[in-house]
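Each value in this text was obtained by applying a stated rule to the coordinates, not by laboratory testing. Because the structure is a prediction, the values reported are computed rather than measured. Cβ atoms are built from the backbone, for glycine too; each structure is taken alone.
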Structure I
Amino acid sequence: MKLDQHNTALLVFSLSAEREISRKSIFDRGNRKAHVAFFNVLIEQTRKLASESGIDIFWIDEHEQTGNDFSTRFTNAFQKLFDAGYDNVVSIGNDSPDLTIQLLQEAIHKLGSKKMVIGPSNDGGIYLFGLNKEFFDKRELQGLPWQTSFLFNGLQDYINAQKIDAEILQELKDIDTLEDMVDYAVSNPTTILSKFFMAIKATMKSVWDTANDLAPSLLKPLYVGLRAPPVM
């Protein structure tokens with residue numbers, strides 16, 4: 001069965017760069033500008049990827065999300081698109097720079113013959129979730145362990161219980177920590193994200209090196225005229 005792309009929507013479920021700072025720490029937490037710039041690069045990279053998908057795009061950040069917790073906000077976003085008339089929804093975030101347009105389009109086309117498509121991440125979560133309206137059970141989906149390392153296993157249990165014909169894509173890495181980003185930069189040194197990350201790190205190192213070089217001379221006047229404690 002061929003997928004009708006007019007009935008398929010791409011949901012980018014993302015936070016703004018300013019809100020991402022409260023969830024993830026790639027640099028020193030006090031370096032707000034570096035974090036905002038870094039997350040903006042991730043977001044723009046995701047925008048470019050989405051624009052090449054060939055289907056309708058809905059970018060839903062914290063300003064459009066509704067609900068008191070992640071599972072409610074996420075399923076509400078799916079509900080909104082299904083209510084708008086779409087039969088299939090594919091959702092991605094902004095923290096998987098290894099996601100390519102080829103892999104995204106593969107997921108989109110798989111929904112032509114499958115009822116669910118999952119892209120597992122190496123931390124036990126997922127980087128992509130595609131679902132046909134027929135198998136959208138809001139209450140059951142809300143009960144899954146979202147934002148934990150048990151999510152992929154929970155989805156597999158859901159697939160088996162609901163007898164859903166699902167497609168599992170290749171595993172990718174998410175960027176959640178400094179260590180994740182260092183691993184990505186080492187493996188992908190020529191990407192814009194890696195170059196941007198290394199530039200920020202180099203700038204931060206230069207600042208700290210300068211501070212360390214200046215510290216002795218700045219502290220030296222404090223010792224002038226001071227006497228050692230008397231020897232008892």
Structure II
Amino acid sequence: MADDLLVIIPTRGRPQAVPEIVKAWDDTGASADLLFCVDKDDPELAAYKALAKDLADDARVRFVFWARKRLCGTLNQAAVKNAPNYRYLAFMGDDHRPRAATMAWDARIRECLSGGPGIVYGNDLLQGQAMATAVAMTSDIVTTLGYFAPDCLVHLCLDLVWLEWGKAMGRITYLPDMVIEHLHPAAQKAALDKGYEECNSPEQVASDSAAYHTYMQSEFHSDVDKLRALVAAS
């Protein structure tokens with residue numbers, strides 16, 4: 001494989017997050033590649049394109065500009081496209097920040113996943129072990145299932161699925177001292193904006209919750225069979 005770890009960051013309406021995330025990479029000595037996925041209809045598209053131009057010389061950083069597919073759809077598109085070229089794939093929201101207290105956090109991800117198929121996540125200082133709000137996995141999970149998260153979901157409950165996959169595989173690691181902070185309004189670390197209002201609306205909560213429960217009662221079982229076979233073959 002040409003590269004080892006790619007962090008996929010779907011982002012919308014928050015171009016100011018890009019330099020903050022790149023700085024977090026610099027502050028923590030991270031060498032993982034960064035892929036910012038931007039919607040073509042983003043109201044801040046011009047700002048994102050200017051940032052892509054400014055960061056063109058940073059070999060770690062790439063941008064893609066795609067038709068909007070919401071968070072899960074965008075994440076899946078990027079993951080499936082890049083899985084053949086990376087050993088490990090990770091997801092962070094544009095409101096996640098690796099913190100300098102955890103130097104070389106990406107090296108720890110590589111170490112944890114080097115033994116075969118698996119999932120690893122750190123402490124977001126909000127949900128902790130309860131939810132993998134930022135997560136990394138071996139790319140063979142994506143190629144085996146055909147997605148990074150079930151495509152019946154739009155924005156919510158992805159982190160719950162990742163936990164259940166990892167538990168069912170017997171291959172999940174929580175690193176409480178690997179801090180990837182989630183700057184979310186629920187923690188009073190960000191102001192509500194249109195993005196938060198949309199993804200946390202009562203309608204979205206109800207829709208993704210229903211889709212999650214349906215998935216767990218149906219396709220989850222066949223996905224787990226595939227994942228366990230992947231582990232057995234490793």
query = Among the shown structures I, II, from which was the value 0.35 of FRET efficiency 1/(1 + (r/R0)^6) of positions 13 and 109 (r between Cβ atoms, R0 = 25 Å, to 0.05) calculated?
reply = II
query = One of I, II was used to compute FRET efficiency 1/(1 + (r/R0)^6) of positions 37 and 141 (r between Cβ atoms, R0 = 25 Å, to 0.05), and the answer was 0.85. Which one was it?
reply = II
ask   = Which structure, out of I, II, was mean count of other Cβ atoms within 10 Å over residues 61-68 derived from, given a value of 12.0?
value = I
Ranking I, II by FRET efficiency 1/(1 + (r/R0)^6) of positions 5 and 189 (r between Cβ atoms, R0 = 35 Å, to 0.05), the structure that comes out highest = II
query = Out of I, II, which one gives 0.96 for Cα Rg over 2.2 N^0.38 Å as computed from the coordinates?
reply = II
task = Work out which structure the value 1.3 belongs to, where distance in nm of label points 7 Å out along Cα→Cβ at positions 125 and 149 was derived from one of I, II.
result = I
